[in-house]
1. From which structure (1, 2) was FRET efficiency 1/(1 + (r/R0)^6) of positions 29 and 69 (r between Cβ atoms, R0 = 35 Å, to 0.05) calculated, if the value obtained is 1.00?
2. Assign the value -27000, calculated as helix-only ellipticity at 222 nm (-39500 (n - 2.57) for each DSSP H run of 4 or more, over all residues; to 500), to the correct structure from 1, 2.
3. Can you say which of 1, 2 returns 29, 17, 14 when semi-axes √(5λ) of the Cα gyration tensor in Å is computed?
4. Among the shown structures 1, 2, from which was the value 11.5 of Kirkwood radius over Cα pairs in Å, for residues 61-100 alone calculated?
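Bear in mind these aren't lab numbers, they're just calculated from the coordinates by the rules spelled out. Computed from a predicted model, the values in this text were never measured in an experiment. Cβ atoms are built from the backbone, for glycine too; each structure is taken alone.
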Structure 1
Amino acid sequence: MKKSSFVALVLGTVSGVLFALGMCMALLPEWNMFTQGVVFGSVGALLGLITVFVWRKMERKPSIKLSGKNIVAIIVGVVGALVLGVGMCLCLVWESFVVGTLVGLCGIVMLLSLIPIIKGLK
């Protein structure tokens, strides 16, 4: 394993755990730790962004250039993840299984559409 891959693995794992723990702390009212959860989640998200830059620097890759294609991919990814999350909430929280499943499938299709958007069709 290359050093850059190991560093990315460790930083990515730590950032993911901090982000997930922060979201649990913020969103579970039984824990009564909303403010601390927002702090943990923000630190995890920031560490995730730092991980990308550190890994790219160690791999000697050029900096990320924002083009129209990249912006569309980012928007489709964010909206797809939100739609999938809404579908899960409809199923798990509001017990609307049919509508939640359909909304979740729409989110999955949006996320799957990222493959041809990013890689293109040949």
Structure 2
Amino acid sequence: MKFSINNKNTKKYARDNKNKGSKAEQLACDYLQAAGLQLLEPNFFSRCGEIDLIMQENDTLVFVEVRYRKNRNFGGAAASVTFAKQQRIIKTALYYQQQNRLQNTMRFDVIAIEGDDLAQIEWIKNAF
């Protein structure tokens, strides 16, 4: 049996997913800012990994992982933050704190967004 992938459709699917991810991150940022958090840095990258949003709430640095899932077929958005992903986020957060010589308390939150229309938002404080 011969199997082929239409490269044009694959690229469109990847582009659509990236757009959904960007929209989900912007929605999460707006949601958190409306709740009183201040955005310090979006999409922080290091050798250790990536953090979607770095925010501040009073004297606490809040490192936010934004997860989007269209449905709950495989456990949903919150369940997709695996232990390995948590460890990469923690290492990256420690790197950020060290590079910026910050002594703030740190917190790790998850914004789980579900639904085709990005309608369901769950904010999990101190997720890990």
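1. It must be structure 2, since only it matches.
2. Answer by label: 1.
3. This value belongs to structure 2.
4. 2
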